[in-house]
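A short reminder: the numbers here are calculations on the coordinates, not readings from a lab. Here the structure is a predicted model, which is why all the values come from computation and not from measurement. Cβ atoms are built from the backbone, for glycine too; each structure is taken alone.
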Structure I
Amino acid sequence: MRIGMLGGTFDPVHLGHLIGAQAAWEGLGLDRVLFVPAARPPHKLEAAITPAKHRVEMLRLALAGDSRFVLYLDEIDRRGRSYTVDTLRRYREKELQPGDELYFILGDDNLLEFDTWKDWRRIGAQARLAALGREGFTADRRILEEKLDGIEVLRIEMPLIGISATGVRAACAAGKPIRYLVPEPVAEYIERHGLYRNVRS
């Protein structure tokens, strides 16, 4: 089985996440894409993050009815800081079956800072890296090859979608509609719980 792992804060999950997962599923020939919400991402420790219960429920709503996309709550259940290298190690130890292939999916923009992640070389040893393009960002392949010290990165072709969680939160705070930015059940959940009304970014 080919399994892709897509981590993030998902604050909130939006259509760009789902389109990226679809592109990875198709481009890599995956059987399953795991959505892995972070409990406390190291690069956002000082930022205000919506409580995990809301982020998880929005993901449940967004992924409902699509058996290819699975919610994997290892980082939420474990709490504390969320490090990719630890999540991959635990998944390999507990879930991965002989013959399975594991891919770690990330955005092009994350690649330029990938060498600052905890034990980043071990990440490349535990899963194949696959990069999604993001609007307004084009990674220089030569720079990446030098920074990543020879770790192969697979390229996933996808349409460039101008949607970000920051933009969704800003739209909510400004009272603007988000109907075509997030799945409809997620938009309804955000409205029902009054999320993101008093945020600046």
Structure II
Amino acid sequence: MRSYIIFLFLILGVLTVRAQRCDDKDFCDKDLYGEYDYRSQSNYAQVYTGDTVRVKVVVYSGQNYRIFTCAERRLKDVFFRVIYPEKRFKRAFKEIKKKQVPIYEKDKDGNFLYDENGDRIKTGTIFANDTVWGRDLVTSESVVYDSREAEEPYWEASIHKTRLIIIESIIPPFRKKRNGCIQIMVGRKYKNASQFRR
């Protein structure tokens, strides 16, 4: 009897661990996949209702991409956005430094006069303001796709310049806290079929 109970606990433990492996599950409609390769940058996560998941992905020039998100039914209407993060530097005022500037004697033609040691003849000093400038990093984000407003349930683009994008998956809140798996599918294919593939 004792070995039967231990065996039962082992089976339940294995099933529980197996049930939490999101990469083994597939909730996506087969029509969404198209002729894209999803093996390189797709992500899987276990989430709760009310969560927001952000994944950074690099999309490479010379390739077409299709991105979509799928989730277990109990998570209800999960939606996603594709975001372009932008970074730029902006000139920014840092401080004003006051510094002493010596005044030297000059002749009528504007040439400096020198003493017997060969040094300029100092007649006084004035204070001058020196403005110090720096650069501040300014970041912003622009939403290029929102599945709630789009006609297609996926974002599809032909990439001309390699760049970083953010895929933000939003799991709506629910009265009762629920957990489940989501799939963030990033598919790519070459624009030119003759390009090298692995």
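For the reader, a short list of remarks on this structure follows.
- Comparing mean count of other Cβ atoms within 10 Å over residues 51-58 across structures I, II, the highest figure is found for I.
- Among candidates I, II, the computation of helix-only ellipticity at 222 nm (-39500 (n - 2.57) for each DSSP H run of 4 or more, over all residues; to 500) that gave -3000 used structure II.
- Computed 65, 25, 18 for semi-axes √(5λ) of the Cα gyration tensor in Å - originating structure among I, II: II
- Sorting I, II by mean count of other Cβ atoms within 10 Å over residues 67-74 from high to low puts II first, with the largest value.
- Taking percent of Cα pairs over 18 Å apart, for residues 83-154 alone as the criterion, the top-ranked structure out of I, II is II, with the highest value.
- Given 41 for relative contact order in percent (Cα under 8 Å, 6 or more apart), calculated: source structure among I, II: II
- Highest-scoring label, criterion being FRET efficiency 1/(1 + (r/R0)^6) of positions 35 and 147 (r between Cβ atoms, R0 = 25 Å, to 0.05), among I, II: II
- Highest-scoring label, criterion being FRET efficiency 1/(1 + (r/R0)^6) of positions 27 and 131 (r between Cβ atoms, R0 = 41 Å, to 0.05), among I, II: I
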